[in-house]
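Input: structures, listed below.
Bear in mind these aren't lab numbers, they're just calculated from the coordinates by the rules spelled out. These figures come from a predicted structure and were not determined experimentally. Cβ atoms are built from the backbone, for glycine too; each structure is taken alone.
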Structure I
Amino acid sequence: MELFKPEFGLAFWMFIAFLCLFGILAKWAWPFIIKSMEERADKIDKGVAYYQEAEARLSNAKAEADKLLAEARNEQADILREAAKMRNDLIEKARGDASIEAKKVTEAAQVSIEQARKESEKQLRLEVGELALQIAEKVIRRNIANDDAQKALVDQYLREVETKN
């Protein structure tokens, strides 16, 4: 078990080597290590600050996006309402125009029917008049066939003309 019991001289020189090593490390390595750790800590602090700033920007961006989305939805609703109103106005205008046009067509058709009726009535009167003249001519020829009937008819017409005057 002598391995576990170091001698005094060995321990002394190990302590001296440790102090030299510690001094060298304290003089040149330790400032570099401290400087690296401080830079790392600064970098971490900057990263945390950047993260917080980014998170704030993100929340602002989300709020702005929500605001823009709400505005877009309102604008969309307004546009849809306006489109529906325009559609209804166009439908009503088209109905009014169609009604006016239908009235014009109906009036034109009534005028045309009335003109056709008057023309037919005129034509019928002409034909009836011609038929009446033809019948009267035949009746008069039959009645005027003898001279006594002719004289009586002329006398009768003269009397009628005198009574009217």
Structure II
Amino acid sequence: MNGVLLGIKVSSSKDKELTKEQATKAGYRSIFEFCIARFLKSIKRKFRYEKIKVSWYHIQKRFYIPDFVLDNGIIIEVKGWFKQSDRMKHLAIKEQHPKLDIRFIFQNENNFLYKGSKTTYAKWCDKHKFKYANRVIPKNWLKEKGKDKYPHIVETNRKGVLK
């Protein structure tokens, strides 16, 4: 990760030495998630990591577990690879849970959706009205007012109405 946010360098030679094993040992699924968590901890920002479940329907009931929920209620999904199944899932969740504020942090917002595609991750988010950022959480997201009010399970019924 490269960049400066709130005066804190997000990249260092130490980050480049991180391994998947270290990230897993620390409880994260990727080095990128581990770096985001380290950044949030470095600025003493409260967050929950994979602590809530959001139910949604596609043929049958499924659950989505967001990567991070900030203390202001913003849900952060960290993505290196933005698969078609993830895009479909997030469109369904957005429709079924319109009040959830789900945003993406991409390792590279300029990656194309698939080989031969003319659509980047950023263009897909713009088209579907998802907020996103490249590599770091923007300062203004951290300053937004709000509260993490989500229960451990956010339910929906088959019609996509919040219970």
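Taking mean projected area of the Cα convex hull in nm² as the quantity of interest, name the structure among I, II where it is greatest.
Details: I: 33.1; II: 10.3.
Max of mean projected area of the Cα convex hull in nm²: I.
Could you tell me which structure in I, II was used to calculate helix-only ellipticity at 222 nm (-39500 (n - 2.57) for each DSSP H run of 4 or more, over all residues; to 500) as -34000?
I
Which structure, out of I, II, was log10 I(q)/I(0) by the Debye sum over Cα atoms at q = 0.18 Å⁻¹, for residues 90-137 alone calculated from, if the result is -0.66?
Traced to structure I.
For distance in nm of label points 7 Å out along Cα→Cβ at positions 58 and 114, which of the structures I, II scores highest?
I
Which one of I, II has mean count of other Cβ atoms within 10 Å over residues 26-33, as calculated from the coordinates, equal to 10.5?
Label of the originating structure: I.
Out of I, II, which has the highest value for distance in nm of label points 7 Å out along Cα→Cβ at positions 106 and 130?
When distance in nm of label points 7 Å out along Cα→Cβ at positions 106 and 130 is calculated for I, II, structure I comes out on top.
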